[in-house]
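The structures come next, written out as structure tokens.
All of the numbers you see were taken from the coordinates with simple rules; none came from a lab. If you're wondering where the values come from, they're calculated on a predicted model, not measured in any experiment. Cβ atoms are built from the backbone, for glycine too; each structure is taken alone.
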Structure I
Amino acid sequence: MEQDSFAFVRRIIHIDMDAFFASVEQRDQPSLKGKPVAVGHAGARGVVAAASYEARRFGVHSAMPSRLAARKCPDLIFIPPRFDVYKAVSAEIGAIFARYTPLIQPLSLDEAYLDVTAQIPLHGSARAIAEAIRAAIRAETGLTASAGVSYNKFLAKLASDHRKPDGLFVIPPALGPDFVASLPIGKFHGIGPVTAARMNALGIMSGADLRSTAQSFLTAHFGKAGALYHRLAHAEDERPVEPERVRKSIGAETTFATDLSEYWQARASLASLAAKVAAAASRYHLAGRTVTVKVKYADFQQITRARSFGQALCAGDRLAAIGCDLLAPLFPPRLGIRLLGIALSQLEAEGAPRQLAFALGER
């Protein structure tokens, strides 16, 4: 049945590891199994990098200040991150992917898109490949992964979220548009909390509402992104799975449900973003000589601040410290901050010959 419904279209799998960092810690320390775990540092300046599902039941999540997480879950156990270990496990998982397809697009240490269209004659179906990959991950790493299977990347991502944790869900072409129509706007991958709130204020509450809204109306209210939202509402996404390419920068950013105005809030968020960038840099064995912080205000005006060094860096704590130094002069902000990001550029292979370090100043 699946082969018929997927005839003449791509087969895309999205694999997402379940609470990856925290699950690795629970695997390696059996005494932590079944307990609320936060990967990160406790204390006034700490931030949660990842939370186990037991901790999430108390409202603990990544990018949350550690003090707030401890208040929400008094029994929360903080474990310092071990990015070298996570990178090694990610490499094991990547090797499993490579058994089934060369078309792999990693998004981070714990998730990736796979295009398995050409492998269907060998394995029978995309579902069968996803099941085999999940079974191999469990057998070889002791961890669980969720998988989504569909005919484009947008739907595959939605599908992997649909039955987390340790789930598998398939959205064939015949069901794609109806599945999208049934979703609340806040569930759309690619539509953040602030944009979802703006859509709700315009009466767009679901995928069905979005589909019935004219593209011209969306463009008037959301600019160029309006055309993208119109395509997503019709379950359309032509983006190919792109294997790793030469990277010019590694970055992470987040849009806040409520605009930030306090420095401690921004600092905590930036520390979490810096940890993600450092993990990605480590995965690709890269370091960078320029750190850039991006700030977008409530009126959508955007500024960047950057600092360059003669010596490349990739450590998360160093990246966070530099980012916070760049951020501090922007406070108090002229308006609330709706988006914050940090990026590492002027990349080079980790361990490459380096010059003596010297700061070149902000730009």
Structure II
Amino acid sequence: MSQLLVVSTTFPQYPGDPRGAFILRHWEQVVARGHRVCVLAPQTVWCRGSIPTRCVIDRFVYAPRALASLTGNFGILENIRDRPVRALLVPPLVVAMARALRRALVERPPDAVIAHMLLPAGWVVAHECTRAGVPFELYGHGTDVDLLLGLPGPLRRRFAAAAGNATAIRFPSAEKRARFAAVFGDVAPLVVEPMVHCVPDDVHAPARSAGPPTVLFLGRLIPQKGVAELLDAAANIRPGPRIEIAGDGPHRARLERRARRLGVDARFHGFVQAAAKHRLLGSADVVCVPSRASGGLSEGAPLVVREAFAYGLPVVATTIGGIPELARPDRTLILVPPDDPQALAGALARVLAESRLHRRRGDFDTPPPARLAGTLG
């Protein structure tokens, strides 16, 4: 039995918190195989209650609790964009993380350390573990990889010097791995790990009702998720579908205004979990993943695609990032170009028409027939 120390700035902050839940599920599976896992994560203003898990959770403090709002919620970058003054918390976060890691390496020496997010946790872990001679692995997930690739050359070289000692650097998609390798080369073993094992293969979904045609979006409300393009597309579909938007972010207010201006029937639910998420997935006709590149940032491998598959739902998504790599031969994944609301509207309209045909036949619990992933537009 090995003892593993996991360091992450993204991790659930209360029971049922969807943010970082896939990381928790991943390490709970490792614990189930007989290993001991301690997670080192920041204390935030949103932390409350005890998370039911066999992992040990050690929260380190980087600011007074009322001010500790850099991590959690929308993610570090979007939290800063939401309130730029939060950028002042970056140095205290990095210093506190490094101190907590050094203390953990002395007090309970692990067999290996694993960092989630190449920035900032990956950099801190690579530096401290290289100095201490402790094996470590790094996980990149999406925006963190893009931010790292955008750093000035001297900073990238400093990262590479430490990260080159990693036993593995893992990426959510072959697309992210290739972009990293193009800049850094094979500084360490580069592995593709989309973490789809964190999503169940099949879910017993409730029977779909005869309600209005429904498109579901699950994710953060940030530019690279493409919600604005989804609303633009919905405005061009007749009859107009209901758009269920489950998630939150600093762009929520402007997206709500956009939906009203376009006359789109859009319902904003905020972050959902457990029964509420199950209910939305169970009542949707199609899940839309309209991701796009924005300011050099793009998708990794959004697990919502596989969540939709688990419910037997078709997915209409863009060809950005690692989304095409999530295709399954027994599920429907229709791909359209990013930033093309017209192509998105056409694909959604076809799926909804097929779903309406099934509804008229009374097959409320039967999803549209599966077909191989295809690209439109």
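For mean count of other Cβ atoms within 10 Å over residues 121-128, which structure out of I, II has the highest calculated value?
Between I, II, the highest calculated value is found for II.
Quick check for you: by distance in nm of label points 7 Å out along Cα→Cβ at positions 17 and 337, which of I, II is greatest?
Comparing I, II by distance in nm of label points 7 Å out along Cα→Cβ at positions 17 and 337, the maximum is at II.
Here distance in nm of label points 7 Å out along Cα→Cβ at positions 145 and 297 was calculated and came to 4.4; which of the structures I, II was it taken from?
I
Can you say which of I, II returns -0.53, -1.07 when log10 I(q)/I(0) by the Debye sum over Cα atoms at q = 0.09, 0.13 Å⁻¹ is computed? Show your work: numbers first, answer last.
On the way: I: -0.55, -1.19; II: -0.53, -1.07.
So the calculation was done on II.
Kindly point out which one of I, II the value 4.1 was derived from, the read-out being distance in nm of label points 7 Å out along Cα→Cβ at positions 129 and 313.
Computing distance in nm of label points 7 Å out along Cα→Cβ at positions 129 and 313 on every structure in I, II gives 4.1 only for I.
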